[in-house]
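Engineer: Dropping the structures in below, format is structure tokens.
What follows is calculated from the coordinates using simple rules that are stated; it is not laboratory data. Small disclaimer: the values here were computed from a predicted structure and weren't measured. Cβ atoms are built from the backbone, for glycine too; each structure is taken alone.
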Structure 1
Amino acid sequence: MTNIWLASKKMVFTCLMRINLVSILCLFLVHSGSLMAQEEEIPCYTLDPVVVTGSRIPQHLSKTGRSVSIISRQEIEALPVDNIPDLLETVSGLDVRQRGAHGVQADVSVWGASYEQTLILVDGVNVSDPQTGHHNLDLPVNLNDIERIEILKGPGARVYGHNAMAGVINIITRESACGGVGGYAKYGDYDYYDIGAHGTLKAGETSNRISVSRRYSTGFLESEETDFDIKTLAYKGAIDAGDHKFQLGLGYTDKDFGAYRFYSDTFPNQRERTETLLAYSSANFKIADLGVMPEVFWRRHDDDFKIEIGGDWYRNEHRSDSYGIELNSRLKSGWGTTALGGEIAFETLESSNLGDHDRRRSGVFLEHKFYPVEWLNIGLGASAIHYSDWGWEYWPGTELNVELSDGVNWFASAGRSFRIPTYTELYYYTPANQGNPDLKPEKAWTYETGIRWHDKGLGANISAFLRDEENAIDWSRASSQDPWKALNIAEIRTRGFELGLDFYPEAFFGTRFVSAVNLGYTYLDSDRDTGGLDSKYVLDHLCHQVHGSILLEWFHGMRHSVKARHEERMAGDSHVVFDTRLAYKWQQYEIFLEATNLFDEEYVESGFAPMPGRWVMAGIRFDMDFEK
């Protein structure tokens, strides 16, 4: 049986290789209508969607004065991914550093910043972890529940306050337009399986969606602990009564995994289990030109971490709670649109290692957008928040967007941002990692400018930025024999630029053989002085990053996607990784074949944990919608 399985894997890999080579060849040979006629109407690709991240005032992407990327529902369904970290790895300018496979644990940062400086939202709710940013992507959201993801590149402090220092990632979940059921099952190497199901119910103005999933593997390293078991349950309900709307979101995820070399190379044997519970409710009341949007939220996170040192296992248990209330308002007038609001929030920690702590914040924000002439949009805003441990902090910011011609816009922005230390950075202590209760908050000014062009079936962008940081926090050490210590290392000046192209040939040629081509490149550089200390995270950011993907339709129902990324770090480490997915869909059913790390690249994304080699999986999916 083993020989048959190995032979089958070899044959599958050979077929995938041939398919990809043929795909690349055909890409250069394709021309208008030359492959096959399509029975159904060519879809309209929306290149100018309305975005809600980066401002309290929603607006079309082309009118924003910031760099914003969007992962659409169509991309989520087509790409060879089954978890959020893998999905975020498709976005240029994001540095996703995974320590395991299939979303076990990952850090994400924007434009060379640290992972702690990126704010994570679910439906606009702050879900970043006060204990450590390593848990920011412990999200109780199934991939099938996501409508889209909006990524703001650059500071969002004047909108979201603390920790939105370098970027914001907002995961927007789906609402049900009709009732239905669906499910999927996937199996692959290393005893991997991924199973899930969802159900939706629509009754009048009320809609409900519930989903459940489980991902499991015995691990890709036989002699080391790289196994994982991830279970997720999510619910979203909504009442849409025209001028009034109410939402309720609930989610729970349980991750139990081997953490081989996750945080230490000196003591590689580690295990971890995390549990995350999220509950939030919001409303949107419209009274003439005034909108009022209250929101309440609660997030609980449990972390049980074990590490073997000198033959003994050390255990750290942590429980953090974040909860609060926020009130936003939005008013349209002849002077433009004004947003005004405030929040009160609390963070508590109970920990066997860090001790028991609590802190609170309260603040207000003001934002105004006005349009002096038809081709000019200007945005001004500021937030002021009081922290129980640091007092008042203020974050001003401004942006503008100029329409140079039809579909061509120039934008620019400037803003101040701030990040408070996590509890781990302040109080953590083991022989391998030591916190620092005297840490100061990080601060930065960021400046950005760029040009965005969009037309039917084609979009392009170029942007450049400069970020000046002071009191940057990182885990540092003088030599490999010393423990890592949290320090305010130095002032850092980071600069870079980004190029992007999105091309949909079917909008021009009437053929779906090549449905979409996406390319992106990001360059980053930093000036810093750390006094000769090694940096664990901050100063090992990407220098060169190239992203590319192509979506093909061989014939009606047979779709094939290939994505690739090249990443080179400041320290000189680099890798190239290809993933692919081949799927056939008929009616409500789909069968698919996936391979990640297609060419079996050996690489490390973060610290010391090796990433898995080639991983082949196959599965089936169905979605059945009922009539309204």
Structure 2
Amino acid sequence: MNFINKYICGILLIILTGYFFYTKDLNNKYDQVIMAEGHGYYVYLPAAFIYHDFTFSFFNEVSKKYYYPSYNPPTGNFINAFDGIRVNKYFPGVSLLWMPFFLLAHLLALLFHFPADGYSDVYQYAIGVAGVFYTYLGLKFTKKILSHFEIPSFIQSITLTIILFGTNMLLYSAAWSSQTHSYSFFLIAAFFWFVIRLFHDRYEKKGAALAWSFIFIALVVSLRPQNIWILIVLPFFGLTKTRLFEIVKKYLFTVAGITGMIIAFLIVGRVCWYWYIQTGRIFLNPYNGEHYFLNKPHVLDVLFSFRKGWILYSPFMVVGLAGIFFFKQSKDKINLLLFWGTFIYVSSCWWCWTYSSTSFGQRIYIDFYSLIALQAAMLFKYFYDRRLKFISPAVAFMTVPLCFLQTYQYKHGIIPGEYGTSETYVENFFITGPYSFYPVPKNSITDKTEFTFNFDEKTDSNLTANDFVSGKRSTFVSPSHPLSEQEFFKLPSFMTPGDYSIVRITTMAKIISEKNNPVLFIDFAREGKVISGNPFYMTACLQKLEWKKYQVGLTIPDDVLPGDSVAVYFKEENGTDTTYFDDLKIEFIHTDDSYEFRR
């Protein structure tokens, strides 16, 4: 046990590295390392070292090779246009941390004749390894902080394990490591550690501690300027008025202090330099048009909602936040409550309070998990000192398996990225196999018409009593009967083109062979002529010899008009065996815009 406690960070590094390489599938264009907002954070490196193009137009071409189409053009993922200028709205701080890994990947690509375009597998793996590495450093600094507060080694090991593998941090440390959060976790933990060394007499080399404090706070700001909020907790770590005057007098203008300030200035100046070469301006707000609405908080949604609840999807946060009340001094409790209360409130007022569809359980709070770890460890220590040592392992036993399950589900789309509800949460809770669904939040539905078929009363020749879910019969397609009977419907009057009118199809399906290739068609027609055909290939979401629920949906295409018709049917395309269908439901749904965001 002493060996585990001593080398816990290294052990977690090995496990996390194995998890990354075991779960990452770069053959899947949806499972690249550099993705979503990561495109904007990363693009500075290939722009500087490969393409020499800070309009970033090269990404529009290279993305076609490695990613499925999304934004049109792909640079729309990170370019913000306003006042006649175009700028990458994402800050370049994390690219500085990535630079050694990027340069090594580029060297390997040139030496071994891999595509040296900045986005091939060698670069993807390099950024993935960077995420794992900086998470490890964050855990190391967090362990130092726990040791400073005299947390027993056993509690340190349990707490660090839960922070990594029992929260949403796992997703952003290994699966989606091109987001900034594991890097901010490292930088903030390092900053906390050096201010502890600066403010407490038991530590030496105050000048060096001050220099590193300047450097790390500059890095924190260059990644996510909002995280300057951590300065609020400096009194908790030992800052007093007397200590501040002492630091200014003794250490600020030493060689170490001045060096730290210069490096910090250069780090922040690098952000302004990138703005200048893109826009000709040194200072600007690259998020122009995106705002906080301080009069419209979503505190309860941020904490508890099925859509993006931080505590719901990382229940360990109950322990982490409760730990605030187990510090001895009232001023420490007040300082921590002030920090978390104000930060949660303000962050819940962002125009997109879910922080995009790539947010799993409020990813922005991962940045501060060194503080959560300390708070949780204080609660565990309280029970540990009262000989209730089983409490922390029991919490780990409950949270770690849940985190692995939900991380897998979120990564594979079983937990919806943006439209989670109580229904999707409960219905999908234990699902790990192939699954398809199209969530539509109930409270957003304004009009709805549905039709159901169990195929008992129909006269279709593709009916059978050999296999069914309910009633007496089901329908099927096969090589000899490749096309099912079509179900025709007139679009209800409330269905209009656009994002708020949805056709959703739900059916039970069973394939006899994995070589089956059943396709569900939703065709929109006018005067008997198909104007929009929409095939959905089903095999990947079905399981051999097992009835599985299959659900898809789509919004009404722009060229469809009220009064047009919809045809729903199944087809077997070059398959070798039979596929059965039962309990077919067709829903015509119109929603309001309550799940949209206002800038």
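Engineer: Identify the structure, out of 1, 2, from whose coordinates distance in nm of label points 7 Å out along Cα→Cβ at positions 214 and 238 was calculated to give 2.0.
Structural biologist: 2
Engineer: Given a value of 32.5 for mean projected area of the Cα convex hull in nm², calculated from one of 1, 2, which structure does it belong to?
Structural biologist: 2
Engineer: For helix-only ellipticity at 222 nm (-39500 (n - 2.57) for each DSSP H run of 4 or more, over all residues; to 500), the calculated result is -13000, so let me know which of 1, 2 that is.
Structural biologist: Matching structure: 2.
Engineer: Have a look at 1, 2 and say which one yields 0.60 for FRET efficiency 1/(1 + (r/R0)^6) of positions 510 and 566 (r between Cβ atoms, R0 = 35 Å, to 0.05), as calculated. If you can, show how the numbers build up before the last one.
Structural biologist: Working: 1: 0.60; 2: 0.90.
Attributed to the structure labelled 1.
Engineer: Match the computed value 4.7 of distance in nm of label points 7 Å out along Cα→Cβ at positions 126 and 518 to one of the structures 1, 2, and report its label.
Structural biologist: 2
Engineer: Kindly point out which one of 1, 2 the value 3.6 was derived from, the read-out being distance in nm of label points 7 Å out along Cα→Cβ at positions 246 and 422.
Structural biologist: Working through the options, I get structure 1.
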